[in-house]
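The following blocks contain the structures, represented as structure tokens.
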Structure P
Amino acid sequence: MMKIGTFSKKYDVSFYTIRFYIKEGLLLPERKNNQYYFDLRCEEDMMLILELRECRFSLKEMSRILSVKRLSGFHDNDSIHFLKGMLRSKQSELKDEIRNMQQAIGLLDEKQQQLKKIPDSTQQSQPQGISMEFLYHLSCPICRHSLTLEDSKLHGTQIQKGRLICPCGYEAMINNGEIATSHMDETTEVWYTLDSLIEKFSQEYLNVMFQCYNWMYNEILEIQTKDKVILCNGENGCEFLYQYMDKLGKDNLYVITEISVNSIRHTKDRLNERYPDYNILYVACDGAELPLKENSVDVLIDDGTSWYDMFDSTDYFLDKVFPVLKKSVEVIGFYPGYSKKALSLKNIKLLYPEANTGKMNWSGMKQDIAENGFHFVSEKLMGDVSDCGTWAKYHVQGEQIHMHVYHANQKTI
């Protein structure tokens, strides 16, 4: 007779697995004084279980075989015929599984061959630049004077390099398809990548986020998006534009801004790989320093930026870029936020002392939209997310992030 610990070690099976087998009736040890005792009969059963498990029998199938063993010991023709039938059936099942797996392997190989036919973007020979069309829309963010292009290097209608200067002293540099201003962050690492989405974001969060993007796209369908200037922040890799830019079309000018140089370059590489023929301007600057003319943006896409901006800013993204928005601008976005008393907000403040946690809620965002003279065309709570994933280290498990979507424009006076 053996106790459960000794029995577990002898057959190299965990203590918890032994208890599970007891619960399922695969093992029937004697119980005395709250202790299990395993005899020779249990050892025979355990050896048979290990063999059947190796042959990929299910728990239900193993239970049936053990029941027949206990009834007959496989000493009569009927029980032997039963066992042979079970073994043949499992053998046939495994052969079918092998054939299915071979077909799946063949399909995987075919898919890999198809993927190899996608052109390698790293082999692009034409250097990246800024379309001349964008010059019309640029101005000094300080005095709003038109900017002058100097020391430029052109490739066709693309500006490869140059300086944008203003009489007031403002200056920005053009290099490799980017505008770099003095108000940019050259140290912050990229946090939003494909790997981080897969590894660090929960499926629950991603599912609701994709629902938000689908809602946003359906709202954009209600407005004309041709020959428009469309502005989006690049902190989140412009995930919405990455998915829907082909549907919005080539006939627009797209402006991507982000204070982090590394983030803007990551976003540029990602979008240019998929949309090499689109007119996209990348600007590394704080939103308030965006060198666009006043009243130049037709559509503002807020793919969570207004909320993420609160981690290191006192103002929403809408407040920062408000001067460059047209009076007829359409603002479409989603806003993930906590309730005002959420414990997660306290954790955010500890990790990010500059965070404006007082504005990290939907009611604060709604108030800001109203104070800027906008009204809601439509808004909706798309869903509540309890499990964000490992990226949100501040998140208290069990609390909810409320994912709101909205479409707003300015009131007609």
Structure Q
Amino acid sequence: MRAETGLKLGINGLGRIGKLTVWHHVSRGYFSELVVNIGRDAGKSIGDIAHYVERDSNYGALSGYLHGCNATPVIKDLDEKNGAMTIDGMPVRFLRSNRNPAELNWGGHDVRLVVDTTGQFLNPLLPPEHPGGSLRGHIAAGADKVIVSAPFKLKDQGRPMPKDAVTTVMGVNGDDYDPRRHTLISNASCTTTCLAHMMKPLLNALGAHKILSASMATVHAATGSQQVLDRLPKTGAGDLRKNRSVMNNIILTSTGAARALQLVIPEMEHIGFIAESVRIPSTTGSLIILVLNLQEELTGQSIRRELINNIYRHAAAGDVNGYLHFSKKQNVSGDIVGMPRAAAIIEGHETHTRTAELSVDLNNVPGIEKIIGGPLKDSTIHVPVTQAVIYGWYDNEMGSYVNMLGDRTVAVADTM
């Protein structure tokens, strides 16, 4: 049954996130029509686009996703001239002429809300007429709001984020979006989404003052930017590992999750945080390994494994959206692929803590003599510190990210 809102949704790009976003909104039925920009011809006919949309190596057939094992074909009414088809009864039109957002004529298609999934237009400072294209080009083309399926990237780090742009993670800071003010909305990344849902319960329960430092490593499935086989780097390429075969290598890379997390949870700005990423030969299903150094108190309950697990257990039970899950099962990555709306699945079975005394020589602390009024005879103090290791799973494609992106999109549409 199709929605009665009458709103059409524009989707720019038909890569991994774009295609699965089509799946999500066909299933959800909130929008009356989807208008998808590919920006070029694909295959020999509209039938080849339908073939791509209907099948997926990670999630199976679209018909099975929508209706289960007894499903019949759901893509019908192929119209080559107009680039159109119906998917499970929903009209879907494909644009195949322009890649520059400013040339997409969203207004002519009666599209007011666009989700940009290309990963190409991430700088909110660029004007709509920028020759390489920009997010604001969608606005010039007739859209009122643009949601981008990646973190913003400001080339000039010294400039502030524009006032009409905001980064949100649903269930963490979703209310930061102000429909009267914001036209550009970043849905952050799959890794930032999981990390935010791992950090927020700890901050709520323990307070930011107890977290001395934090680090994370994401063991991340391959993405479309990586190479199937080794390839010669492009001119000026700095990271040679991105050109190595993802099929048979563990590849060290980088992540902007720590920087993006500060936009979502401002308290993180005062906590020393390091974020690293490792790509592995897997098609989807990723893992965050979060390591925290926590200051113990002389009185009160010690920070132990069961305390941390209880924090997550209670937070998950109280999450009305169901974004946070707590599991005591022994999971592997395949178990969480496709798990709906699961921003983070805490692997409680593997939570670990260890407490030790940290010896600090105060004479090595800059400015300490001014504070205490002179040198100390006994300058060494012993501080109890607990190190905690917490594991959080996330399906970096459909289960976590695309479903969370869909919730953000509908939340914005509800205000239009």
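A short reminder: the numbers here are calculations on the coordinates, not readings from a lab. Note that the structure is a prediction, hence the values are computed from the model and not measured. Cβ atoms are built from the backbone, for glycine too; each structure is taken alone.
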Label whose coordinates, when FRET efficiency 1/(1 + (r/R0)^6) of positions 40 and 168 (r between Cβ atoms, R0 = 30 Å, to 0.05) is calculated, return 0.00 (choices P, Q): P
I have -12500 for helix-only ellipticity at 222 nm (-39500 (n - 2.57) for each DSSP H run of 4 or more, over all residues; to 500), calculated from one of the structures P, Q. Which structure is it? P
When P, Q are compared on Rg/Rh (Cα atoms, Kirkwood Rh), for residues 64-263 alone, the highest value belongs to P
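Which structure, out of P, Q, was percent of Cα pairs over 43 Å apart derived from, given a value of 38?
P
Of the structures labelled P, Q, one was used to calculate FRET efficiency 1/(1 + (r/R0)^6) of positions 112 and 184 (r between Cβ atoms, R0 = 25 Å, to 0.05), giving 0.05. Name it.
P
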Starting from the value 62: which structure in P, Q was percent of Cα pairs over 20 Å apart, for residues 208-359 alone calculated from? Q
